[in-house]
1. Can you tell which of P, Q yields 34, 26, 16 when semi-axes √(5λ) of the Cα gyration tensor in Å, for residues 202-345 alone is derived from it?
2. -4500 is what came out when helix-only ellipticity at 222 nm (-39500 (n - 2.57) for each DSSP H run of 4 or more, over all residues; to 500) was calculated for one structure; which of P, Q is it?
3. Quick check for you: by relative contact order in percent (Cα under 8 Å, 6 or more apart), which of P, Q is greatest?
4. For Rg/Rh (Cα atoms, Kirkwood Rh), for residues 58-313 alone, find whichever of P, Q sits highest and give me its label.
5. For Kirkwood radius over Cα pairs in Å, which of the structures P, Q scores highest?
6. Consider the structures P, Q: one of them gives 16.8 for mean count of other Cβ atoms within 10 Å over residues 42-49 as calculated from the coordinates. Say which.
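Read-outs: derived from the displayed coordinates by stated rules, not from any lab. Please read all numbers here as calculations on a predicted model, not as lab measurements. Cβ atoms are built from the backbone, for glycine too; each structure is taken alone.
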Structure P
Amino acid sequence: MKPENPSFHAHHSPMGALASFTCGAHGAKGGMGLELPAAFQGEISIGYLDAENTLSLLPLFEGSESSESERYVEGAEGTSGKLKVLQGVQRDYKWATDTIGAEGVSLEIATPFFPIPDPAEAMPSELGFASCPVVHLTLRFTNDSTTSRRGIFALGIDRRWSSLEESTGGSLTGATSQGQIGFATDTDGVSCWMDFDPISAMNRQHSTPEFLLGPTAGLEVEVGPGEEKTIEIVLGFFKSGPATYNRELSYYYTQHFTNLSQVLEYGLASREDYLAIAAERDAELEKATLNDEQKFLIAHATRSYYGSTQWLWDGAKSVWVVNEGEYLMMNTFDLTVDMLFFEMQFNPWTVRNILEQFTERYSFYDSVFDPQDPDTLYPGGLSFTHDMGVMNHWSPAGRSSYEVGGLDRACFSHMTCEQLTNWVLCAGVYYAQTRDEGFLRKHRQTLVECYESLQNRDNPDPAKRDGIMSFESSRTEGGGEITTYDSLDHSLGQSRRNIYLGGKMWASYVVLESLFTESALEELADNAAASAKLAADTLTKGFNEELGFIPAVLEENNQSAIIPAIEALVYPHVMGLTHATDPEGPFSEYIATLKKHFHHIMDTGMCLYEDGGWKLSSSADNSWMSKINLCQFVARAVLGFDFGEAQFKADQAHARWEREGSKLSACSDQFRSGVAHGSLYYPRIVTNILWLSE
């Protein structure tokens with residue numbers, strides 16, 4: 001795909017290393033970084049020096065977007081060089097390769113991804129290949145002039161560099177910094193340099209190419225007149241010792257590699273295998289029957305997901321963590337339930353791994369209360385925390401980094417009911433798509449307790465239940481719970497009586513009926529089916545004929561319209577529980593009502609922006625790309641909507657939100673009127689993997 005605007009940052013990340021080579025936006029800083037909440041603030045210099053001492057570079061460094069495309073620059077040693085910013089940049093953005101080029105130079109970045117084998121069953125050689133933290137570059141220089149050029153690749157950082165010559169016995173050419181980031185090549189004729197900046201390096205008066213005081217390191221190659229030269233480069237990341245605190249876990253790749261030099265050596269030795277996988281992924285997306293903007297969004301989201309992943313080792317087994325983008329919260333559960341579909345396609349063991357981390361360490365029991373009488377507590381039950389920690393600091397058992405007591409339906413309050421549904425929904429999809437009988441047997445009692453807890457959050461009195469949440473968790477200390485839409489108004493931010501969360505409770509009951517049936521718990525299966533019917537009936541009766549939709553919150557005369565009323569239909573759909581979404585099935589009235597609801601709010605434009613993008617709530621200028629992607633899939637694949645030309649208009653708007661509204665933050669999730677407002681550098685947008693199954 002060739003994006004209409006090639007100037008935007010993107011992650012380029014190995015799997016499970018929480019590392020990224022972020023670049024692509026013109027006139028902006030970028031580079032290699034570990035465990036960062038944003039693009040590394042360095043300089044990337046890629047281009048060539050000609051016979052007239054002009055250094056022509058791709059515009060991948062700060063200030064290069066200036067209208068002044070050519071200027072003289074004083075080098076750090078007092079020498080002068082002419083700097084030219086290359087114009088007419090083209091970009092080819094595929095699923096696993098990203099090519100950025102202009103006249104005379106082309107940079108291809110390959111980030112191969114593939115199913116990570118289950119660490120409990122795979123061979124060490126397979127796990128070493130999957131965990132090696134490298135990114136592959138192919139740099140091509142074409143010299144159409146009659147004089148020689150020097151092609152260069154360089155990274156400027158805020159630290160200093162060491163040469164690879166000594167640590168690799170001269171087998172590799174390149175540089176590393178503090179043993180954590182580095183680059184290497186074994187291409188003949190390439191030399192390495194270090195200096196203050198590329199101008200100083202290309203015009204140096206001294207005779208020592210590797211001037212260790214300089215914060216910039218690079219590679220150069222002679223390109224004769226009429227020649228084309230290619231440099232094959234591998235970028236590597238490495239962090240030894242403890243990677244996390246409070247519980248000291250290390251990166252899994254340290255089980256296979258002892259230092260950065262080994263990573264670089266292995267990456268180059270296995271380069272052809274990695275590039276073959278990248279080409280396979282590219283071809284897979286290319287042949288999909290999607291428009292180019294949809295393909296762009298899938299490619300962009302996939303890169304951002306892997307940029308947030310951590311594959312860790314606790315001394316006995318693998319531990320999978322996905323960090324929450326710029327916030328770096330660990331295994332945020334309301335992201336897990338959205339990234340579920342991507343992980344089930346590529347790495348199902350990671351879903352099981354995260355669910356069991358929650359049951360073993362991040363579960364708890366609470367009480368519940370009626371908001372009209374917060375001092376009287378009733379039995380609540382089992383639930384799970386919002387997350388497991390932040391910025392590599394594990395939270396204490398049974399607590400998250402995010403949730404605090406004493407707040408009433410505001411940011412940082414508890415998400416107890418939503419996280420409870422998330423465990424059930426993830427477990428249901430995992431079992432349905434893997435048929436992992438051992439998992440189902442192991443967590444049979446957990447599922448029973450989840451059902452009891454869901455019922456108590458409806459109402460502790462069985463005679464007063466209507467299937468959706470009415471009682472609050474005691475962890476709020478008299479306040480009110482929120483949903484994953486924490487910064488929205490009550491249309492989506494409030495948990496109690498919310499039809500978005502009500503839909504997830506309905507889906508949880510449908511899932512539990514299926515799992516109880518599989519577990520030969522017939523009475524519980526019947527009860528769960530009755531609970532699903534109760535929830536569906538309540539939501540159906542909530543339809544307001546005068547408004548033309550179901551109000552977002554079924555209390556206090558709420559009149560907001562929301563798209564995510566339809567979201568929860570995805571879970572029975574991907575589990576193959578076709579009866580639940582059948583227009584003629586047991587929930588026919590509910591399905592028909594949701595179709596009427598959705599048709600009205602979209603047809604009237606209540607939940608649309610002027611550019612055609614989707615607005616999740618009619619009463620709030622705040623939309624989550626991940627949820628838009630998910631609801632688009634539900635609308636098309638489950639409810640049967642055909643948007644015609646409006647489909648491409650929406651896809652183009654959403655792609656522009658990412659390329660322009662989130663230009664410097666790679667892939668982002670939360671937007672206001674097309675401009676990234678929060679949830680930057682985010683993994684959750686991989687919900688769009690569902691589009692490939694339509």
Structure Q
Amino acid sequence: MIKKLLYTLVYFAIITNAFSQESYYNNVDLNLTGTALKDALAVKIINTHTNPLDYSPGIWNASKATDVNPTNNTEVLLFYGYSASGSTARTRGIDDNGGNVGQWNREHVFANSLAVPDLDQAGVNGPPYADAHNLRPSDTQMNSSRGNKKFATGSGDSGSVTDGWYPGDEWKGDVARIIMYMYLRYGDQCKPTFVGVGDASQTPDDMIDLFLQWNAEDPVSDVEKQRNPFHENTTNTYAQGNRNPFIDNPRLATRIWGGPQAEDIWGIYTSSDSEAPSTPTNVVASNITTSSIDVSWTASTDNTAVTSYDVFVDGNLSKNTTSTSITLDNLASNTTYEITVLAKDAVGNESPQSNAINPKTLEDTQAPTTPTNVVISNETDTTFKISWTASTDNTAVTAYEIYIDNTLNGTSTTATYTANQLSASTTYSVQVLAKDAVDNKSPLSTAVDATTTDGSTGNANELFFSEYVEGSSNNKALEIANVTSNPINLSSYSIKRNGNGGATWSAPLNLSGTIAPGDVYVIINGSASIQELIDEADLVHPNNSTTNNGEPINFNGNDPIGLFKNDVLIDIIGVFNGGSANFAKDVTLRRKSTVTGPNTAFDLNNEWIELPRDDVENIGRHDAATASVNDEILNRVEIYPNPIVNNTIYVKNTNGIIINKVIIYEINGKEVFKSSKGITNEGLKIDKLHTGTYFLKMKSNLGNITKKILVK
């Protein structure tokens with residue numbers, strides 16, 4: 001009897017050891033589920049990423065240790081590979097690395113350019129471009145064939161498919177687990193929706209069903225299993241210190257995001273427990289406002305333990321929590337919602353959903369407060385800037401309406417607005433009101449007078465940004481204009497980047513030299529390749545490790561840029577600490593000719609013109625302060641209908657402009673339509689375009705006109 005008991009204990013110890021998790025996770029609560037587990041794992045892999053690697057030689061040497069062919073240590077396995085030789089080869093000599101045909105190089109599985117911002121931008125969590133968990137050896141030609149195509153459904157070997165790129169049956173699980181790691185490690189910079197074609201509606205965040213399916217269908221391979229032990233052990237020179245949790249246990253993904261049940265390598269979530277928790281009861285709504293509802297319920301019971309609850313709103317998963325209460329926010333006012341709750345245990349058994357409750361948010365009848373402290377500044381003969389103290393509301397202020405001489409002149413979502421197309425030497429009465437999402441409107445503010453100048457002399461007295469080029473790859477440039485009547489010494493000026501809308505500015509790029517009156521100063525990234533940028537550059541800022549990859553001239557479309565004088569902000573493109581808002585992704589921004597001075601409150605609608613990506617034909621010159629009659633006429637040209645629904649474009653043109661050429665670009669700068677017929681009163685028939693946003697460029701006898709159009 002004693003011998004039999006001893007045998008049983010030994011057997012149990014062996015089984016427990018074989019299926020228990022690695023000690024790396026000892027301080028992670030693995031009983032969590034949903035986004036709570038996601039957050040706990042993210043903290044772990046971020047905190048243990050203690051040895052950031054250089055792209056060269058760090059990633060080369062790490063790959064030669066982690067991607068060795070398990071059956072031949074003189075070779076590495078090639079990502080996407082499946083044949084014996086050529087560009088589709090599955091293996092290659094371990095030292096045959098480089099950039100030439102027949103060599104292997106480093107594939108960013110989460111493509112550099114699909115991240116927001118690009119992976120070569122520092123981001124808020126570290127250096128994503130050289131994260132070894134995202135880089136795998138791949139044949140140079142296969143790497144090029146994939147490019148930055150999104151991952152999409154397919155079968156068989158790797159290659160292009162209708163929606164993007166299929167990595168191959170052998171590699172699809174690897175891809176899924178890499179994308180999951182990148183999402184945890186770098187957050188919203190690396191959303192799965194950026195890199196894969198799939199549906200995120202059934203997950204609590206931006207995970208998509210494609211990667212959950214691949215993770216379940218393609219188990220962890222031997223070469224994947226080599227990677228984590230190497231990188232956790234920082235006595236290895238080229239180990240970065242952290243692990244990919246989804247290689248250690250693919251079931252973690254199922255516990256976070258749901259979907260098909262993936263392999264439970266640890267065995268801690270796989271047991272004979274098939275009993276679901278009891279259904280949550282007494283679901284109650286309380287503290288109901290115009291935009292939020294508190295929900296609570298009586299705890300469920302389980303034969304083992306209840307680990308979390310899923311809360312559904314109108315049949316869709318809204319939130320996951322380990323407690324028995326939650327706040328649902330960002331709701332519409334005066335709206336009835338159906339809310340249910342289910343309970344989960346450690347192995348994923350789910351209770352039925354609770355009986356539904358149907359609370360209704362309060363009707364929003366309260367108007368925002370009246371805007372105060374309306375101030376007029378930056379007056380010219382045709383424009384002035386209006387700013388005010390922001391209003392408050394019981395739900396949220398969504399916009400402001402600006403009235404000039406008792407007539408609606410425009411709207412703004414911020415507490416600033418630039419009025420233009422005004423008459424010289426004229427006094428106007430200015431008022432502002434605030435409104436909320438259901439169009440409750442505050443009273444108009446106290447009227448203030450604003451008087452335009454007589455136009456005889458310009459009142460410009462300061463430098464400002466006149467162009468922001470957020471081009472492909474490293475084609476980044478800034479243009480600074482001097483529209484004053486005097487030369488300005490640049491020694492007291494600098495430029496800083498607010499990376500990814502964070503809470504700090506980058507180190508400054510200090511300027512030098514002088515800008516003559518009426519001239520501009522162009523600064524480009526040292527790795528820019530567009531010849532016109534190179535030709536017009538006054539300052540080429542090197543792109544290397546010393547400059548942190550060309551910072552601050554390495555911005556993306558969600559990176560605000562500031563112009564500083566004596567370290568005081570005087571002009572800005574974007575909203576400081578504005579998060580990941582893509583205010584200028586894949587476009588060129590050009591300051592309108594009516595703007596004659598800087599503005600520390602970014603006003604995209606009133607001060608800037610959006611142009612296609614890599615459109616730099618006007619770089620090196622800026623027509624401001626001296627805006628001609630022609631400029632004013634061009635600004636008044638209107639395109640209709642917009643959105644375009646019948647493939648015909650018309651132009652509102654009462655000023656005798658002769659339009660002799662029309663070009664339409666996709667948002668990424670690709671030309672999709674061209675005609676030398678121009679737009680007449682009869683309209684212009686265009687080729688059928690897919691639904692989306694485009695740029696329409698018209699060449700006329702008075703100059704070029706660019707408009708943003710929508711196609712439905």
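1. Computing semi-axes √(5λ) of the Cα gyration tensor in Å, for residues 202-345 alone on every structure in P, Q gives 34, 26, 16 only for P.
2. Working: P: -9500; Q: -4500.
Structure Q accounts for this read-out.
3. P
4. Top value of Rg/Rh (Cα atoms, Kirkwood Rh), for residues 58-313 alone goes to structure Q.
5. The maximum falls on structure Q.
6. Values: P: 25.0; Q: 16.8.
The read-out was computed on structure Q.
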